[in-house]
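Just below sit the structures, each encoded as structure tokens.
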Structure 1
Amino acid sequence: MGSLEIKNFGILGYPVGHSLSPQIYKSAFEAAGFVNYNYIPLQVQAGKLFMAVEALKGLDFRGVNVTIPHKTIISKYLDAIDADALVIGAVNTVVNDGGMLTGYNTDVAGFLSALAEANFLPEDCHAVVLGAGGAARAILWGLCKKRAEYITIGARNPQKAQALANDFLSYGNVESFDWNSDEFKEMLQTADILINTTPLGMFPEIDDMPPVDLKLLPEGALVYDIIYNPAETKLLKTAKELGYPTLNGVSMLLLQAKEAYRLYTGEIPDMKIMEKTLNKILYSK
């Protein structure tokens with residue numbers, strides 16, 4: 001274990017000041033004895049992404065995490081794309097092997113591990129997914145991989161939702177609706193799990209939530225919000241008050257970070273340290 005070798009890592013996004021990744025990875029690197037591993041927030045505007053990606057090679061970065069707004073665009077500047085990232089159409093982790101940049105998507109592994117930890121089996125379930133953005137794509141692919149019987153997308157923008165559904169039709173039974181429509185309300189009544197992939201309710205807009213009537217869900221349906229800051233969104237708080245089991249985005253965040261760390265180092269991080277660091281940030285507010 002441990003290494004005196006200097007290695008650089010970071011997170012590419014705009015903005016990235018709010019990212020918790022630097023503290024999470026630094027704590028894991030330190031625990032493993034990687035004293036000269038740096039993890040740096042890299043604020044990169046949309047038009048400068050190509051230059052930033054080239055700079056990763058020049059500065060010999062071992063890897064970077066990728067966040068909004070670069071997850072889909074970055075693919076065209078990389079040398080190779082992993083199978084999951086290819087289907088999802090989004091990259092959240094880039095590994096540099098001697099100038100060869102490969103894109104991965106660890107969100108799908110994080111999502112499925114989080115469901116497994118919560119003892120929820122997606123096989124044969126009816127899953128309702130809120131939102132039609134980049135995060136929804138990883139969730140949809142995870143559900144298709146695990147053979148969910150039926151997937152309903154509900155979104156504010158029906159055209160975007162339909163385009164997303166079309167992308168996944170060959171992998172599973174996927175339908176999309178305007179989330180204000182009566183058809184969508186009907187779909188909620190047979191859901192085994194409701195998953196929010198929108199940013200509605202994320203810090204600092206903590207009074208927001210998707211316009212969904214949770215009372216329509218069947219008893220025992222799992223309400224899952226992939227937001228982790230705050231740890232209990234208005235959606236989850238409302239669901240809990242109505243007696244539904246809930247799951248927040250903390251475990252998905254940690255488990256996708258675990259997978260990225262493995263890709264970077266070939267080792268499994270100390271998850272307890274990562275979790276402790278994250279909880280300290282989230283609950284010390």
Structure 2
Amino acid sequence: MAKAKRDIYQEVTNKIVSAMESGNIPWLKPWEHRKAATNIMVPHNASTGKTYNGINLMLLWADGFHYETQQYVTYKQAKAMGGNVKRGESGHLVVFWNWIEKKDKDTGEIEKIPFLKHYTVFNLAQCENIDSNKIAALPATNEINNTTVLEVAQANGASVIHGGNKAFFSPARDYIAMPHQEQFKEAALYDATLAHELTHWTGHKARLERDFTGRFGDAAYAFEELIAEMGSAFLCAQLDVELNTLQHAAYLQSWIKVLKQDKKAIFTASSKAKAACEYLLEGAQQITQQAA
């Protein structure tokens with residue numbers, strides 16, 4: 001009897017939904033054990049030093065928030081580093097995209113079709129006898145690590161108007177409304193809220209132009225809120241800002257419903273959130289370039 005093929009889309013979705021249903025929102029966990037002055041809580045490969053991003057942040061944060069660091073290796077990498085994975089340890093799923101080329105029978109044109117592949121990684125805490133000299137240096141603290149979210153907004157040319165008691169982005173007038181920073185209980189809450197609204201700002205038609213009305217219908221607004229939540233988490237992780245609460249917890253059940261109905265939705269959300277974060281970080285680089 002042939003072995004059933006793994007449905008990685010469904011497997012990833014089930015993992016994220018399960019975490020959300022249990023109240024363990026994946027993108028809120030990493031900062032419980034964050035280390036000062038490094039991006040150590042942004043998961044990265046201990047052999048190559050490369051950071052994971054997008055959906056893999058969700059997967060590794062969901063599984064590994066309790067580890068002291070976010071350094072991972074494959075089974076082969078652990079062996080190449082002089083060590084091994086401890087007996088009985090379970091690995092963590094990581095995915096990546098690959099492409100196949102298919103020729104159209106009618107036009108003869110070559111079409112590139114993406115397909116999802118996966119592999120397994122282990123946290124260094126799950127390994128033993130690793131040669132410390134073979135562990136890649138931690139990702140250097142970002143040049144923008146000490147940059148505030150407001151400075152990121154300003155570097156990108158976003159209009160942020162302070163005053164009142166509500167935080168929102170107005171697509172029609174293209175500005176972000178924010179209460180004054182002193183109105184928040186702590187600075188991190190101000191930063192997280194502004195990061196959320198900044199992610200909305202990136203979706204404007206003049207920038208990344210996000211529109212899900214055709215695909216998600218009535219759930220489109222809630223889906224955009226999910227992207228803003230994740231985009232805020234990605235940005236806050238890069239800027240070393242603690243993120244402990246959901247900005248719009250009222251949408252949690254709507255998000256879960258959308259993810260259950262469409263096994264590829266979480267990939268769309270994480271991809272759009274990643275693109276938003278990268279858009280903002282590219283603009284923020286202007287700060288360090290101008291200061292140099």
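Can you tell which of 1, 2 yields 1.2 when distance in nm of label points 7 Å out along Cα→Cβ at positions 56 and 264 is derived from it?
1
1, 2: which one has Kirkwood radius over Cα pairs in Å, as calculated, at 20.5? List each step's numbers first, then the result.
Values: 1: 19.4; 2: 20.5.
The value was obtained from structure 2.
As an exercise: relative contact order in percent (Cα under 8 Å, 6 or more apart), calculated from one structure in 1, 2, equals 20. Which structure is it?
Comparing all candidates, it corresponds to 2.
Taking 2.7 as the value of distance in nm of label points 7 Å out along Cα→Cβ at positions 168 and 240 derived from one of the structures shown (1, 2), identify that structure.
Going label by label, the one that fits is 1.
Here, each number is a calculation from the coordinates, and none is a lab measurement. Quick caveat: nothing in here was measured; it's all calculated off a predicted structure. Cβ atoms are built from the backbone, for glycine too; each structure is taken alone.
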